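Every read-out reported here was derived from the displayed coordinates using simple, explicitly stated rules and does not represent laboratory data. Bear in mind that the values here come from a model prediction, so they are computed numbers and not experimental data. Cβ atoms are built from the backbone, for glycine too; each structure is taken alone.
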Structure I
Amino acid sequence: MFKEITPLKLTENVFEIVGKKWMLITAGNQNSFNTMTASWGGFGNLWNVPVVFIFIRPQRYTYQFIERENFFTLSFFEKKYHHMLSYCGSHSGETVDKIKETGLLPFETKLGNITFEQARLVLECQKIYFEDIHPENFIDRLIHRNYPKKDYHRMYIGKIVNVYSKEISES
């Protein structure tokens with residue numbers, strides 16, 4: 001099913017897979033987890049390790065899972081699953097069973113984190129830093145348009161510890 005690869009083998013256009021195709025951010029374990037759709041984030045190299053940056057508003061149900069856990073997964077899907085991501089982004093796991101409603105098939109990684117069988121690419125990440133967004137630090141004042149309710153995100157930086165792919169094989 002999935003092949004494990006190194007982060008250096010990733011050839012994805014991050015602007016495309018995050019900003020246009022979206023991703024599911026998932027935290028928790030088989031007994032208790034939640035997932036949410038995100039289109040903000042990025043990949044990079046920080047503190048000499050490959051990392052991801054994700055952003056979650058405190059009122060999101062997934063926030064409590066991200067806060068509780070040391071790891072999270074980012075799952076990327078083919079276009080045919082876009083409706084599932086759309087549903088996960090427009091409904092709260094606090095009020096509906098997203099897994100039941102979408103048909104997502106969760107499974108545990110070898111580290112016990114949750115991702116989904118339908119994913120084509122999964123990044124398993126260890127939280128290494130967080131920072132709350134402070135509006136007084138916005139240099140570009142147009143950024144305020146993203147926060148009409150003044151519900152600022154918390155940014156998490158996660159060290160990429162495992163990458164699983166259905167499309168790329170390690171040689």
Structure II
Amino acid sequence: MEETLKIINQMVDEGVIEGYAIGGAVAAIYYLEPFDTADLDIFIQVNVGDSDLTPLAPVYNYLSERGYLAKREFIYIGGLPVQFLPVYSPLTEEAMEKAQTITYARITTRVMRPEHLVAIMLDTGRPKDYLRISMFLEQGALNLRQLLAILRRHGLTKKWQDNEYRFKL
């Protein structure tokens with residue numbers, strides 16, 4: 001993972017992406033007991049023109065020029081499959097902006113906060129997302145008051161209430 005984070009930080013330094021935050025399962029593992037995951041989700045802000053229909057093109061071009069291979073939706077960096085996801089909603093934009101800065105193997109990186117991760121999981125609504133939400137609650141790995149405020153801001157309160165039975169301890 002060290003090589004992956006170094007390359008992503010280099011992409012920020014060189015202006016390929018404006019910023020990033022680790023999301024998805026790897027971010028969840030930062031707060032929870034470890035579990036298996038296949039890839040690293042990197043939410044990014046890219047600087048593209050209004051007419052650009054391929055916001056990830058600069059990322060793929062930059063990495064392919066350096067010998068990193070793309071396979072399906074992943075780019076393999078240091079043997080790790082990485083999925084780059086442009087921020088796609090006010091929720092993911094806020095999650096990226098409020099991500100916390102951490103150090104991993106002496107490399108500075110950014111990880112989405114648990115409350116934002118849970119809100120994104122709720123919004124996505126896949127069965128594995130509901131299981132992970134339960135894990136956050138069972139392990140006391142989030143601030144429920146902050147989560148509820150995020151859900152209110154992003155119109156997800158009803159979805160939470162409709163699915164809360166899935167998360168009861």
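Could you figure out which one of I, II the value 21 for relative contact order in percent (Cα under 8 Å, 6 or more apart) was computed from? Spell out each step's value before the answer.
Details: I: 31; II: 21.
Checking each candidate, the match is II.
Quick check on the output: 37 is percent of Cα pairs over 23 Å apart, derived from one of I, II. Which one produced it?
Working: I: 37; II: 40.
The read-out was computed on structure I.
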> From which structure (I, II) was distance in nm of label points 7 Å out along Cα→Cβ at positions 45 and 101 calculated, if the value obtained is 4.2?
Replying inline: I
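Consider the structures I, II: one of them gives -3500 for helix-only ellipticity at 222 nm (-39500 (n - 2.57) for each DSSP H run of 4 or more, over all residues; to 500) as calculated from the coordinates. Say which. Before the final figure, lay out each step's value.
On the way: I: -3500; II: -13000.
Corresponding structure: I.
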